[in-house]
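Multiple structures are listed underneath, in structure tokens.
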Structure 1
Amino acid sequence: MEIRLGYELSFEVPRPTPMQLMLYVHPEQASRLRQPERIEIEPATAVEDFVDEFGNRAARILAPAGTVRIRYDNVIDVSGRAETPITGARLTPVHAMPPGCWRFLLASRYCEVDRLCAIAGDLFGATPESWERVQAVVEWVHTNVVFGYQFARPTKSAADVYLERQGVCRDFQHLAIAFLRALNIPARYATGFLGDIGVPPSPSPMDFSAWSEVYLDGAWHPIDARHNQPRIGRVLMARGRDAVDVALTTSFGAANLTQFTVWTDEIPAAAA
């Protein structure tokens with residue numbers, strides 16, 4: 001299966017402003033792209049690529065004053081099959097985990113593990129010490145948090161989501177991640193493209209999506225407390241401890257977003 005994916009973002013920038021862009025497909029999946037990746041900047045601006053500490057491909061620019069447009073368009077090949085469920089996977093004892101997993105057990109900016117430890121124990125401590133504990137966390141968050149774009153705010157943390165019981169996709173993931181870490185299960189935050197392939201189409205405008213990854217049975221597996229079902233065509237862009245590490249754009253000065261368009265569309269086989 002082939003998916004056309006891309007975006008067009010516009011900013012009004014009052015003065016030249018450095019910006020970091022986390023807007024490439026992740027290197028793990030980039031080999032499946034039809035064309036080499038290129039972020040187009042208008043007006044023409046130098047783009048400096050680099051790989052961050054989590055292995056994400058990122059870029060930085062000095063955005064000029066005025067209207068700045070950032071565009072990307074490509075086609076990626078995916079399996080066309082739904083993700084494999086975590087059913088049957090085993091938890092890994094902390095002492096047996098690779099050292100790189102340990103930082104995904106700790107508190108981070110939006111995931112206050114220390115504040116949620118007792119709550120996680122009360123809610124999930126009696127669940128089986130297996131994939132069922134992970135699934136119980138995912139289902140609890142999916143069931144108890146209400147989705148809505150009007151509930152978004154940049155300072156909302158996992159503890160806030162637990163108290164307010166509402167948020168956008170990143171808030172669902174932050175709460176699930178914090179609960180899992182509190183239960184000594186490594187969890188990390190991921191972001192990327194997720195179209196309505198194999199599911200009823202959403203009436204909302206297309207957006208980037210957030211999900212989580214959990215370490216089970218010696219490997220990382222995608223989980224999604226927002227949707228709570230295996231999906232087709234999830235395309236990873238970046239992963240980190242929480243949303244701080246994978247912000248799509250970070251400006252070191254004023255940059256007002258004026259356009260945000262994302263596309264993720266299955267290409268019919270006859271047209272591929």
Structure 2
Amino acid sequence: MEPILDVKSITMDFGGLRALDRLDLDVQKGEIVALIGPNGAGKTTFFNCITGLYSPTRGDILITPPGKKTERINGLKPNHVTERGLARTFQNIRLFQNMTVLENVMIGRHCRTRTGVAGAMLRLKSAREEEQTIVDHSRAILERIGLSQFVNDLSKNLPYGAQRRLEIARAMATDPFLLLLDEPAAGMNAQETRELDNLIKKICDEDGISILLIEHDMKLVMSLSDRIFVMDYGRKIAQGTPEEIKNDPEVIKAYLGEDPDA
């Protein structure tokens with residue numbers, strides 16, 4: 001089966017620093033895939049290459065959206081990557097703090113709108129109808145994510161875990177086939193992490209959105225993932241099922257800094 005994301009030999013240089021070194025990774029339709037590694041391994045740089053924030057020095061980033069042909073997306077601007085069905089969240093929460101929860105999700109829907117600036121300014125019937133569709137769609141996402149009770153609250157007033165879920169809701173509003181989550185459990189307490197675990201599984205199983213996530217919470221990673229890729233110093237050092245990764249000597253060495261048999 002052809003992967004929906006196929007990254008081949010991605011290399012990213014910043015001057016004399018090689019942040020990514022011939023990294024390969026793939027995601028199949030319906031999978032939850034984790035990318036893990038020590039701090040500074042290059043995980044967020046990898047996400048930035050996939051989503052258009054960086055243009056990799058070498059390598060190929062290929063996507064095959066369901067029902068569409070394979071396309072190379074190297075060098076595309078972030079908004080064009082989003083239009084093609086990849087959406088992401090960030091390590092640091094990037095909500096519009098003084099806008100409502102509903103408005104934050106509606107902004108995520110912008111890349112799927114057809115009304116031009118003139119139509120919106122003139123309040124044409126088609127523009128009004130599309131705006132109502134966006135409102136309805138956004139409310140439905142908030143219901144699924146479990147945030148409907150906050151719909152009219154300012155995003156800055158939400159509890160921390162709810163702000164994290166709102167970022168996911170905004171990303172889902174773009175209608176992605178692949179959702180990239182950059183440390184979604186960062187700063188969460190145990191209860192919030194359990195809720196996140198259930199939410200990610202629900203998005204994959206019920207909404208049919210594949211997931212690629214960076215995460216340091218190993219309990220969450222082992223619970224969620226179908227496959228795990230492990231990075232260290234910009235290189236892939238292992239890949240496999242959670243059970244395989246848990247017992248991999250190279251992975252243990254990367255995290256503990258020593259040979260487990262020493």
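Computed from the coordinates by the stated procedures, all read-outs in this text should not be read as laboratory data. From a predicted model like this one, the values you see are computed outputs, not experimental measurements. Cβ atoms are built from the backbone, for glycine too; each structure is taken alone.
Brief remarks on what is shown
- Parent structure of the calculated result 2.0, given that distance in nm of label points 7 Å out along Cα→Cβ at positions 50 and 234 is the read-out and 1, 2 the choices: 2
- Structure (1, 2) behind the derived value 30 of relative contact order in percent (Cα under 8 Å, 6 or more apart): 1
- Here the criterion is mean count of other Cβ atoms within 10 Å over residues 98-105, and among 1, 2 the highest value is seen for 2.
- Test item: helix-only ellipticity at 222 nm (-39500 (n - 2.57) for each DSSP H run of 4 or more, over all residues; to 500) calculated as -5500, pick one of 1, 2: 1
- Structure from which 2.8 was derived, distance in nm of label points 7 Å out along Cα→Cβ at positions 18 and 218, options 1, 2: 2
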